[in-house]
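Structures incoming, each one as structure tokens.
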Structure I
Amino acid sequence: MAEESAAERTEQPSPRKLEKAKARGHVPQSQELSSIVTILALLAAIALLSPSLMQWMLAEVRDGMSCRSSVFADTQTFLDFVQEKTVGVLLAMSPLLAAMAVASVAASIAVGGVVFAPGAIEFRFNQLNPISGLGRLFNGRSMVRLVTSIAELILVGMIAWYYLWGKVPVLASLRWAWSDQLLAAIAGIILGLLIRIGIALLVVAAADAFYQKWKYQDDLKMTRQEVKQERKESEGSPEVKSRIRRIQLETAAKRMLQEVPKATVVLVNPTHVAVALRYEPKTMDAPVMVAKGADLLAERIREIARAYGVPIISRPELARTIFSTVEPGQPIPEGLYVAIAEVLALIYRLRRKKR
């Protein structure tokens, strides 16, 4: 059943499902990338701060070898001495710790993004089940980590072997060097080795990060039924959408019918289509269509026009053209100006005759 369910999950996860997973704290994570980036940040910080760190360590060694017996005079003096040295160590190590913290957070954000999920902080009793624990130990993700660890071990061994083999002549020549020269040369060799190993592991960690993102998307894939169900929940059932659409149409129709008494003329088809136009020469550049309708709505427009004395003129072609090309509230296109002008001129002549 599990295999069939996995085979049916062919659709990519929807944004809603991704948001739900993110709210639970379920985001792609790459422990390899976080560890390697943290180590590289530590190496970079040590390389940049090595002069000041060296001076600090030399000063501490000299102070420690000065054999000051005054610090043991009484308990308070000794406690003050310990506190001073503790604060000094923390101040010296704080740049390194800050670099590691920033690098670790940056690596996590690069893979999973910024996540704030209080719901992920909860006690889960199923984590205490040894059977489920064994299941987590022997799964696809654990096998990938095992293979990655073995590949990293082999890669580190090969890099260390080839690099140190090439440095054998340098190491042999150090037997005649002074102590400071010996320490500087060994430090340079170790730093070069660590940089090469870090770059190689960074490539492996980047590949692991891409895999974790792909695995995350693959684990959240949905079946077609789940996609339909989610769309139905987000958009509503067809019956509800149909009812909302009907209410919207009724509201729009009522709003249009309220504008019919203000119309200048109503053009009809003569029975199937009706459009109401309004034109005020002093305030309008062109006539505006204020209402339109077909069949029953057209009949309702004609009834309101008769009740309020709005002229009704039969112009089938013109009425159909305006009905299909103009929406309520929009002006009449320039191509229809001549035909509308003839209708308006006819209305004005009829009004003058009545007067």
Structure II
Amino acid sequence: MVCGSFGVGCTGLDGPFTRGMRSDQVDGIDIIEFNLNYSNNLGLLLRAWIFTKFAFMSMFVALTYPYDILFATSTPLTAGIPGILGRWLRRKTFVFEVRDLWPELPKAMGVITNPVLLFFMSVLEWASYRSAHRLIGLSPGICEGIISRGVSSSKVRLVPNGCDLEIFNSETTLEADLSDIKDDDLLVVFTGTHGPANGLDAVLDAASIHKKKGKNEIKIMLVGDGKLKPLLIKRADEEGLSNVIFKAPVPKHELAKILKRADVGMQILANVPAFYYGTSPNKFFDYLSAGLPVLNNYPGWLASMINKNECGYAIKPDDPEAFSQALIHAEMNRDKLLKMGINAKQLAIVKFDRTKLSKDWVNWVIDEI
């Protein structure tokens, strides 16, 4: 496994870096870690530099280390570069997982507008897809996007993010000690990046309505970090939103403790049509794993899944009142909320068990060798 460094994550390696990298075996896995500290708080240019540097350092591994299959996962799109070289220069099997459609998604968000950069990204996207023996799409829209670039559907498989049922096992997980939350409060949690794509001002809009209506028993907790977190905290302070609590990012086993205490998980994104079928957020599957009803604020495949399985609330985007009313309904109908949580857990077990998805993934990839 080749990776960079991340403040919250831990590779298990603790030796010194030599020429920007260190390696060892952890739990039977050979790990190569580059001294590249990435954070969502970084600016676009610095993140792009880290992505590019990671790709070039990974090229050395792809061209010199022994392996049978090269599996690369994006974003960033530059993760496909080592796979392209491994495929054509070493004739290795290349499997490419597409977590977001690039450059389509950043273009739709208006993050990248330079036509020259978009052109080169489009070329890299095409080369990655055409070089790969197998392509994994994490959502229906991603799979359709890959196929639309002229790739045979036989080479593409939908394998969404899975549910870590063991980590979120309610029978063994301890409940977090949250001094800010009373026993009869409705705790609504968002976990993940606080960035432009997440549209978390929608959450503060709902909290503002709750404050005006005196619904102080609805507590909203935002767990994570990101570029816009300081601005969100500033807004909450200025508006006196004491019903909103900000927490630093935590490892997943600690997150499991928070979600065990929570009553609702929020799947929030900015209202960008490219998100509707083109994303597969980890947090959604964490909520299901924990048996939490999900509040989703945009249409698409996740909203349809929530409605079909009666495991939460799917509301219209950019509608603060609907957002607020959904949470008020949840607070006033705890029995129904409990049933939604049971349905969420059942969906996790039946359809998104990571162990089963992993076995299906391995069997499909091995067929190529």
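Taken together, the values in this text are just the output of simple stated rules run on the coordinates, not laboratory data. Computed from a predicted model, the values in this text were never measured in an experiment. Cβ atoms are built from the backbone, for glycine too; each structure is taken alone.
State the single structure among I, II that was used to calculate log10 I(q)/I(0) by the Debye sum over Cα atoms at q = 0.10, 0.15 Å⁻¹, giving -0.68, -1.46.
Values: I: -0.88, -1.26; II: -0.68, -1.46.
Value -0.68, -1.46 for log10 I(q)/I(0) by the Debye sum over Cα atoms at q = 0.10, 0.15 Å⁻¹ corresponds to II out of I, II.
Comparing distance in nm of label points 7 Å out along Cα→Cβ at positions 148 and 204 across I, II, which structure shows the greatest value?
II
With relative contact order in percent (Cα under 8 Å, 6 or more apart) as the yardstick, tell me which of I, II scores highest.
I
Thinking of I, II, which structure, once helix-only ellipticity at 222 nm (-39500 (n - 2.57) for each DSSP H run of 4 or more, over all residues; to 500) is computed, gives back -23500?
I
A value of 41 was derived for percent of Cα pairs over 18 Å apart, for residues 20-83 alone; which structure in I, II was it taken from?
Numbers: I: 67; II: 41.
Comparing all candidates, it corresponds to II.
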